[in-house]
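Where a number appears in this text, it was derived from the coordinates with a stated rule and is not lab data. In this text the structure is predicted, and so the values were computed from the model without any measurement. Cβ atoms are built from the backbone, for glycine too; each structure is taken alone.
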Structure I
Amino acid sequence: MCSSTLAGTATPTVFIDNNRTRVTEWRFKPGDNTGWHRHEYDYVVVPLFDGVLEIKTDQGDTVRAELTNGVPYFRNVGVEHDVINVNDFECAFVEIEFLEDPP
C-alpha cells in the first residue's frame, strides 16, 4: 500500500487487492496528479498510453518519464514522490504492487 501525505486529482481504481498483490489503474486527466506518496512495496507499472509523466521527488528533483503503451517497468520501494500528467490528453497506467514474497 502506498502511504499518502496529500490527496491528488488522479483517479485510482483497485481491481485486485489480496494478501499477495494489489493491482490499481491510475487515470489522469491533463494536469492531474497522484498526490505525494511513498510505496511500501516493490511494484511494476504498465503504461496504457504513449507519452510523458512528470515525477517530482521529495529531494526537489523533477524527472520526465517517457512511457510507451504496454511496456512495463519495475521499481523498488522508493522515495516520496508525486506523478503528474503533463500531456494534453487523458492517460492511464496499471500499477501492480507485490505485497509479500510468494510461498
Structure II
Amino acid sequence: MASEEMRYGMLGDDQSTDEEKLVKYSGQVGWEYLSEHYKNGVLFFVDPELKLEEAGAAITDDQTKKVEGWLKTADLVKIEALHATQWKDSDQQFEALVVSPFVLFRPIS
C-alpha cells in the first residue's frame, strides 16, 4: 500500500517548483502499489547509481538524449515479467517517484 506521502498525479498540475513536485510525488511503497504500473507498461527501474530525482527531472524536462542514454546503458530499465516475478510475493520495499505517466523505482536496501 502506498504511503501517505506518495501522491499520484501529474507533475504539471500544481504551482510547485519542479523540485517540490519531485519530492511530493515520491515515497516508499511495496510491490502491490507498483504492480499496477507494471501491468500498464509504465514502470521503470532506476539504477542505484542514478538519483531518482535526476531521472525524473530529465523525463519532466524532455531531455530525450539523456534518457535514451540511460536506457542504452541499463541505468533505466522498463520492467518486464521476469523482474515482476521476483518481487511479486516479496516484502521488499521500494523508493518510487511518479513522473506521469511513468513511475520510476528502485528497491530499498
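When helix-only ellipticity at 222 nm (-39500 (n - 2.57) for each DSSP H run of 4 or more, over all residues; to 500) is calculated, the result is -10500; to which of the structures I, II does this value belong? Clearly, the read-out refers to II. Comparing distance in nm of label points 7 Å out along Cα→Cβ at positions 26 and 66 across structures I, II, the highest figure is found for I.
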